[in-house]
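Undergrad: Listed next: structures, encoded as structure tokens.
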Structure P
Amino acid sequence: MTARALAVHLARAWRAAGTPVLFGVPGGGANLDVVGAAEEEGLRFVLAHDETAAAIMAGAHGLLTGTVGAAVVTRGPGVTAAATGLAQATLDRSPLLLVSDAVPRQAAARVAHQRLDQEAATRPLAKWSGTLGTREPAAVAQAAVALARRGPAGGVHLQLDPTADGGPPPRLDPLPDLDGTALDRALARARRARHPVVLVGPAGVDAPGLEALAARVPVLVTYQAAGAVAHDAGAGLFTGGALERPLLEAADLVLAVGVDPVEPIPSAWSHGAPVVMLHPEPLDGRWFGEPEIVVGPLARTLPALLDVLDPRWEPGTAAGHRRRTLAALEPAGAGFTPHEVVRALAGCAGPTTTLTVDAGAHMLVAMPLWPARAPRRVLISNGLATMGFALPAAIGAALARPGEPVVCCVGDGGLGMTLAELETVVRLDLDVTVVVFDDAALSLIEIKQTAGQGAANAVRYGAIDFAAVAAAMGMPADVVASRSALDAVLARSGRGPRLVDARIDPASYAAVLAATRG
């Protein structure tokens with residue numbers, strides 16, 4: 001069997017899953033066969049500059065289209081460079097099939113060049129890693145695609161080797177039946193509750209009745225579930241930090257709907273109310289102590305609990321909590337704050353705008369202040385929490401939602417990791433506005449830095465004119481240092497690629513971090 005024949009099986013599996021785009025950085029040989037076979041099957045190929053960026057683009061695209069993200073890289077350095085993108089897909093629950101070639105097994109004894117045990121290297125980062133070889137190639141390709149999207153979604157790695165057997169397809173365990181006994185125990189707790197608080201996570205954003213529930217019960221959403229209820233209907237965000245503590249301490253039941261323990265910050269769960277977790281598949285809930293976990297379709301379990309809930313909260317409890325948390329985040333200074341940047345961007349956003357947010361101090365401002373209007377309109381890496389996510393994710397989102405605007409909020413550190421992908425935005429003529437929260441530092445790390453952990457050289461960069469760099473790549477760009485200047489730039493900007501280098505004052509970040517995390 002030839003590499004091209006294997007690539008055809010793979011491309012057909014993607015096409016059958018509805019995948020329309022393949023992202024990647026090819027290196028010649030079999031991985032170019034993947035590109036060619038994919039294009040013959042009707043998939044578009046998008047060339048990236050970096051392998052991890054390509055994987056993030058693909059994962060975001062798969063998440064938003066309901067398909068499976070497709071990415072291809074070369075063996076050796078291609079696989080190792082893509083490792084962060086593979087881990088990001090796995091921990092952020094984005095469906096991704098990452099494909100590489102390999103040193104052929106029949107030549108491995110004599111060829112040491114680029115020879116790595118790629119299955120062993122990627123196995124801890126993925127739901128499964130295997131080889132597409134001569135044994136059942138169509139079945140292996142189809143099962144790998146299915147596994148990537150099977151809940152919880154995540155990354156799968158498949159290497160092509162036409163000289164190897166390859167082994168059997170990955171196993172697809174059937175989804176468990178509804179646990180009726182656990183549901184009965186959960187219903188008993190719900191009947192007694194008078195002050196329940198609901199937490200919604202990414203697996204729960206499509207659960208029925210959330211908007212109606214938010215009118216009766218305070219609802220907090222995780223970062224990756226932003227928009228599950230309208231921003232002005234819910235009580236705010238759930239991060240595992242300090243802001244939500246007063247509301248949770250007043251609760252006599254915490255109902256976690258589709259919440260994934262990969263998201264909260266690694267603090268201790270200290271609230272006394274019993275916790276009931278509703279989830280579509282089994283999960284480890286120990287972050288919440290000893291919760292009652294009800295596994296089964298949320299379309300069945302959530303309505304059952306809603307039928308027996310009899311909340312007695314004072315009217316306006318959720319709105320009051322939301323107002324207090326936002327007030328706690330307000331800056332005390334008078335400089336050009338990240339708050340002003342987010343509010344200016346939010347004022348120009350419409351219902352079809354997608355926001356991508358990078359890891360860093362700016363996310364602590366962007367996430368609570370952004371008016372998320374619908375599920376999956378805000379993308380953030382909150383499982384792996386990786387810098388360098390926002391720009392590739394913005395590219396994936398813009399291709400998943402053609403004609404709809406994307407705003408990318410990124411720090412100078414995160415943009416430095418993915419700077420070359422500005423050219424990708426320009427080449428593809430995407431409606432992406434990249435906003436750099438520019439303070440020439442790893443601000444979140446600088447706030448956490450204590451004596452004996454290095455000096456300024458450990459967390460501060462030299463000044464970079466990101467607008468000049470973007471312009472050199474063909475992207476219209478501006479530098480702003482005030483709210484009025486930012487408003488003027490946003491008012492005159494139209495559709496298409498653009499970059500705004502926002503020279504912010506980071507002084508408010510320390511207080512925001514203290515208020516958020518305690």
Structure Q
Amino acid sequence: MGLFVLTVLFLANANHEEDLSIMTETAVTLSENWTINDGNSIQQGESLPVKLNVVPGNTYEASIILPDVANKMNYLLLRSSMQDMVVYLDGNEIRRIEKPEKSGISSPLASIWVMLKLPPDFQGKTLKLVIKSDVAAFSGLINKVIIGEDSAVLYNLIKQEFGSFVIFLVLFSVGLISIVISIFAKIVTDNRFLYLGLLVTSTSVWILSEAKILQFFTGNRYIIGAISYLMVPLMGLFFCLYVKEAIFTETRHKQLMTIMAGLYLLLLISTILIQALGISEFIVTMNITLMVILLNVIVFSILLFIELVKNKNQNAKQFLKYVSLLAVSVIFEAIAFYTNSFDYTSTFIRIGSLIFFGLLLIDSYFYFKKNLESQKERDLYEMLAYKDILTGGYNRAAFERDFEILRNKEEWFRLVLLDLNELKYINDHYGHRSGDEAIKTLYTIMADIFTSVGMCYRIGGDEFAILMKNTDDAVVERRIQSFREVLKQAEKKLEYPLDVAIGKDVYNAATWSNTTKFYHHVDQQMYVDKLERKQMRKAKIMGTQ
């Protein structure tokens with residue numbers, strides 16, 4: 001497969017002269033020759049994006065002379081990172097971007113894309129951005145500006161974030177599959193698939209929001225401004241629950257992870273309420289979230305160390321390797337952030353998350369496969385435990401199991417006991433092979449007649465039973481009559497007699513408090529029927545002599 005990919009890439013590179021793209025480059029990034037005023041000084045010839053040292057709440061400006069481009073390239077794409085922004089063209093205000101004032105539930109700050117159409121003859125005019133942010137992380141930040149056709153501007157944005165969108169789709173799909181498996185796969189004995197699926201799904205949503213393309217799916221300010229911050233405690237919650245199920249073995253370690261999960265849930269609810277009441281913005285309460293994450297990392301690391309050293313936990317050892325890979329991506333992410341490499345923001349963590357979850361899912365697949373094989377083995381043993389070897393039907397153990405189930409769940413049910421008459425005579429005169437044949441023939445006919453209305457069992461050498469929920473006497477009598485008629489037809493083809501004694505009655509919990517007595521009662525009915533049928537056979541023999 002790797003050789004195939006390399007071959008295709010080589011051939012694609014050898015045929016790169018012709019560009020058959022449907023969307024051609026009709027958008028330009030205005031990244032050079034900006035004049036910037038931070039309130040204290042004016043710098044010319046600056047490049048975007050840039051982060052100035054501006055006190056939160058103070059305004060700063062950036063201006064540029066728009067290039068001489070085609071008239072159709074008359075759209076600007078701006079990025080407001082939790083900022084108020086006023087856009088001027090030759091001193092005339094053409095757009096104002098501010099957080100709306102709203103009574104009642106507070107709207108969150110949001111980082112949004114703004115696309116605006118320029119008036120005619122915009123070429124050569126001065127574009128000025130007046131920006132202000134109360135958030136320290138974004139005060140002084142000036143994002144890049146793109147000019148071009150409306151479709152090309154959007155295409156440029158999608159192209160930049162396409163990789164992140166693919167990662168979102170992959171993780172979201174895999175997360176949903178894991179959740180579905182957890183719901184329908186009864187062979188999984190714990191909730192690891194559910195928690196892993198929820199963790200992967202919430203992470204994929206966080207990646208989508210961090211990819212700065214959430215506005216393609218919704219224009220709701222709350223979702224755009226809140227989803228990233230809400231996913232973080234959710235990810236922590238599901239992470240704790242997952243490691244509790246899949247990694248840790250000691251009860252107290254599991255309990256500590258459950259407590260941490262509860263802490264994340266409390267944090268999530270508190271964060272939502274604090275923002276809705278206008279007490280604090282999501283980005284401010286994120287500091288508390290980071291403290292909880294740090295506490296979680298410390299607790300998790302200690303417990304993981306104990307599991308590794310004390311318990312020799314192989315799952316913990318494997319998980320540590322995966323976490324180490326994720327930690328490397330976090331380190332690269334931090335380096336990109338502190339070196340102002342904003343184009344790489346969240347890139348490393350997305351790739352690291354994809355690898356991390358991929359490894360966890362591979363482990364989960366092998367866990368699922370192992371459980372499936374174990375379940376098949378258990379099913380085989382159970383089948384053998386409840387199967388009668390001679391007839392292939394259910395045995396006495398299965399009868400006693402099902403009898404108890406009916407007794408506990410049903411107020412009424414019917415028990416039919418059957419006994420093959422003259423089995424000893426058949427064995428003595430025609431051989432045990434004929435006796436086995438008689439048993440199998442009787443059971444086959446019994447199953448054909450009664451399986452649609454009940455469950456059939458061979459409970460002893462020549463003893464059989466039927467359990468039925470149907471208590472209609474007329475239905476049962478018709479089945480018994482058909483059963484005896486088919487037995488007579490089969491007997492004609494045999495050299496030995498084929499007859500059966502039957503006892504039956506309906507179990508009622510109010511009448512029969514003792515199941516042993518009820519069983520004995522039906523057995524006695526069968527014994528009476530056996531005597532009657534024996535007398536009938538004797539009378540028949542005497543009549544023929």
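Any read-out appearing in this document is the output of simple, stated calculations on the displayed coordinates, not a laboratory observation. Bear in mind the structure is a predicted one, so any value in this text is a computation, not a measurement. Cβ atoms are built from the backbone, for glycine too; each structure is taken alone.
Undergrad: P, Q: which one has volume of the Cα convex hull per residue in Å³, as calculated, at 152?
TA: P
Undergrad: Let me ask something else. Here relative contact order in percent (Cα under 8 Å, 6 or more apart) has been calculated and equals 10, so which of P, Q was it run on? Let's see the in-between values first.
TA: Values: P: 13; Q: 10.
Derived from Q, not from the others.
Undergrad: Using helix-only ellipticity at 222 nm (-39500 (n - 2.57) for each DSSP H run of 4 or more, over all residues; to 500) as the calculated read-out, with -10500 as its value, let me know the right label among P, Q.
TA: It traces back to P.
Undergrad: Among P, Q, considering only distance in nm of label points 7 Å out along Cα→Cβ at positions 335 and 407, which has the greatest calculated value?
TA: When distance in nm of label points 7 Å out along Cα→Cβ at positions 335 and 407 is calculated for P, Q, structure Q comes out on top.
Undergrad: Tell me which structure, out of P, Q, gives 0.00 once FRET efficiency 1/(1 + (r/R0)^6) of positions 127 and 367 (r between Cβ atoms, R0 = 30 Å, to 0.05) is calculated. Could you put the intermediate results ahead of the total?
TA: Working: P: 0.65; Q: 0.00.
Structure Q accounts for this read-out.
Undergrad: Let me ask another. Hey, mean count of other Cβ atoms within 10 Å over residues 63-70 derived from one of P, Q reads 24.8; which structure?
TA: On the way: P: 24.8; Q: 14.6.
Of the options listed, only P reproduces it.
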